[in-house]
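Following this line, the structures themselves.
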Structure I
Amino acid sequence: MYTRVFRFAPSPNGYLHLGHAYSALLNYDMAREFGGRLLLRIEDIDTGRCRPEYEAAICEDLHWLGISWTGPVRRQSEHFADYEAAIARLEAARLLYPSFESRSEINALVAERDRHGPWPRDPDGTPLYPGRARKMPPAERERRRRAGETFALRLATDAAVTHAGVLTWPERGSGPQGQTGLVTAAPQRWGDVVLARKELPTSYHLAVVVDDALQGVTDVVRGQDLFWATSIHRLLQALLGLPEPVYHHHRVILDDEGRKLSKATQATSLRELRASGLSASDIRRRLGLGR
């Protein structure tokens with residue numbers, strides 16, 4: 001019998017806030033509504049910022065909210081071999097190339113190109129890769145990698161799109177401009193995204209796609225801020241022959257100034273709200289989820 005599988009996948013680099021609570025509760029409620037399962041994944045590939053105490057706090061907050069999950073927790077830091085295997089497949093298909101510029105060198109290239117008119121940005125506002133590493137002779141690439149130079153492995157997006165063809169995804173929620181139904185992916189808007197680095201065999205985009213496939217996730221429920229990232233995820237799924245989940249992008253919880261709640265802006269944490277006397281039911285009502 002077909003069982004729908006949902007997942008909540010926070011990063012343990014800070015304490016959960018109301019935005020996390022909304023996504024976690026929505027996943028939990030939908031899993032119960034459809035008789036499915038909810039998984040917990042810890043997205044800790046950034047080992048420099050992620051800490052065990054934050055993971056422990058995540059589990060504590062979820063239990064306080066009344067959320068339970070099935071199966072063991074999947075920690076990305078324990079599965080680098082899975083991502084290395086995916087990278088190897090993409091390299092074998094000649095869809096990746098190394099770029100050797102530092103972040104400061106890339107910033108300087110963008111500034112130079114901006115002087116001739118605004119250089120294109122991706123949906124997150126980050127400048128597209130402006131370098132010419134894709135045209136570097138293969139022998140030169142290999143020489144520099146063997147020499148131990150730092151590099152980023154980038155997806156040759158135009159070639160990948162040609163290989164995969166036109167892609168869509170079924171949207172059960174809505175995008176930032178109300179997009180719903182069958183959405184056409186636009187991975188070119190992201191340019192040649194980084195999928196791995198010399199010191200780290202994955203990136204968010206690659207890891208989330210591989211994890212969803214290996215965990216049998218059928219329904220991806222997440223914020224609208226990740227709506228257009230689905231274009232890259234669908235492209236990677238097609239290139240790697242991975243199954244396509246159904247997507248449900250939900251509203252993003254904002255602060256009083258209209259900004260997305262974020263750890264970086266020191267949004268009030270759930271543990272602080274709990275300490276102030278709020279109950280899990282209060283959190284649900286504040287988020288418009290009843291009870």
Structure II
Amino acid sequence: MIITALQHGLGNQLFQYAIGRALAERLRAPLLVDTTHFTYDQTRKLDLHQFNVRARFLPDALAKLATNAEGGNPLKTVLKSLVGMGIHSLVDRAQGYDPRVEQLGWFSRLDGFWQAERYFAAVRPQLLAEFQPRHPLPEKMAEFVRRAANEPSIALHVRRGDLVNSRHYVETVGALGPGYFHEALTRLKARLPDGRVYVFSDDPEWCANHLPDILPTELVSGRVTHSAVEDLVAMKACRHFIIANSTFSWWAAWLGTHPEKQVITPERFHRVARPWEVDLLPSAWERIEPAFLPMDEPAVRQ
């Protein structure tokens with residue numbers, strides 16, 4: 001069996017599931033999902049279960065048992081004896097694609113973020129099928145999805161939240177400023193003069209005051225959609241994408257299926273490039289040098 005550990009927000013959960021699904025398919029092994037992280041991280045919540053994923057979710061007790069934590073554990077010893085082998089636990093080195101994944105066997109556990117398309121590109125059809133909402137969409141949202149799929153729609157994602165409210169994230173990651181969105185919209189306006197921009201954001205007021213009026217724009221978050229899962233489903237229905245420095249909108253763009261899809265992305269997702277980003281962006285995506293807001297604008301809470 002393959003165990004993949006989930007943590008942090010929906011975008012990260014999708015990366016963690018995707019590598020687990022790819023490894024399970026390659027080894028023809030069952031996939032289990034460890035959600036223990038969410039029992040003590042109250043700032044995030046599990047969202048993956050709202051999609052049509054084919055994995056089993058581990059009870060907390062079994063998840064804790066199936067780890068390679070140091071120290072004796074008689075129950076773990078029994079489990080290892082039953083399966084005839086130890087659990088091989090691999091932790092992401094956060095240096096880009098890790099070829100050690102290719103050497104994993106049938107009884108393995110994955111911990112980390114695994115932010116590289118190369119891990120799961122081979123199982124894209126399966127992921128497209130599994131990352132569908134488990135429950136029927138509300139009628140207003142279903143109508144939006146139909147409309148977005150049949151017009152030159154552009155999903156534009158603005159991430160603010162902790163990027164402006166946490167000193168740590170302001171200094172290390174940074175929120176994108178209007179300059180990035182102006183450049184991206186200008187480029188798409190030249191190619192898609194009839195395009196319509198649908199805005200997804202946790203800060204609609206900032207969007208209303210700062211997004212350039214280059215193409216017709218409509219706010220979706222909070223009006224049509226009311227959760228992260230609904231935002232993702234609505235975003236990926238669009239034909240083209242302007243993403244933020246966010247794994248959330250990365251997934252919306254990657255899951256988009258229009259044959260002439262155009263994706264504009266920041267060249268990097270942090271103020272200073274991080275080693276783990278080296279394999280993050282698909283080669284077909286158009287990259288723009290990010291224009292981050294200054295660290296003292298806006299003022300942030302400690």
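In terms of mean count of other Cβ atoms within 10 Å over residues 181-188, which of structures I, II is highest?
Across I, II, mean count of other Cβ atoms within 10 Å over residues 181-188 peaks for II.
Could you tell me which structure in I, II was used to calculate mean count of other Cβ atoms within 10 Å over residues 93-100 as 18.0?
Numbers: I: 18.0; II: 13.8.
Source structure: I.
Work out which structure the value 1.8 belongs to, where distance in nm of label points 7 Å out along Cα→Cβ at positions 101 and 261 was derived from one of I, II. Write down the numbers at each step before the final one.
Numbers: I: 3.7; II: 1.8.
The read-out comes from structure II.
Given a computed value of 20 for relative contact order in percent (Cα under 8 Å, 6 or more apart), which structure among I, II does it belong to? Could the numbers behind the result be given before it?
Details: I: 23; II: 20.
It traces back to II.
As an exercise: volume of the Cα convex hull per residue in Å³, calculated from one structure in I, II, equals 137. Which structure is it? Please report the intermediate quantities before stating the final value.
Details: I: 156; II: 137.
Derived from II, not from the others.
Matching task: 3.0 is the computed value of distance in nm of label points 7 Å out along Cα→Cβ at positions 45 and 277. Pick the structure from I, II.
II
Can you spot which of I, II the value 2.9 was calculated from, given it is distance in nm of label points 7 Å out along Cα→Cβ at positions 21 and 37?
Source structure for this number: I.
I, II: which one has log10 I(q)/I(0) by the Debye sum over Cα atoms at q = 0.16, 0.19, 0.22, 0.23 Å⁻¹, for residues 109-212 alone, as calculated, at -1.12, -1.24, -1.19, -1.19?
The read-out was computed on structure II.
Could you figure out which one of I, II the value 1.7 for distance in nm of label points 7 Å out along Cα→Cβ at positions 53 and 269 was computed from? Write down the numbers at each step before the final one.
Values: I: 0.8; II: 1.7.
Here the read-out was taken from II.
Read-outs throughout are calculated quantities, based only on the coordinates presented, and are distinct from any laboratory measurement. Keep in mind that what you see is a predicted model, and the values were worked out from it rather than measured. Cβ atoms are built from the backbone, for glycine too; each structure is taken alone.
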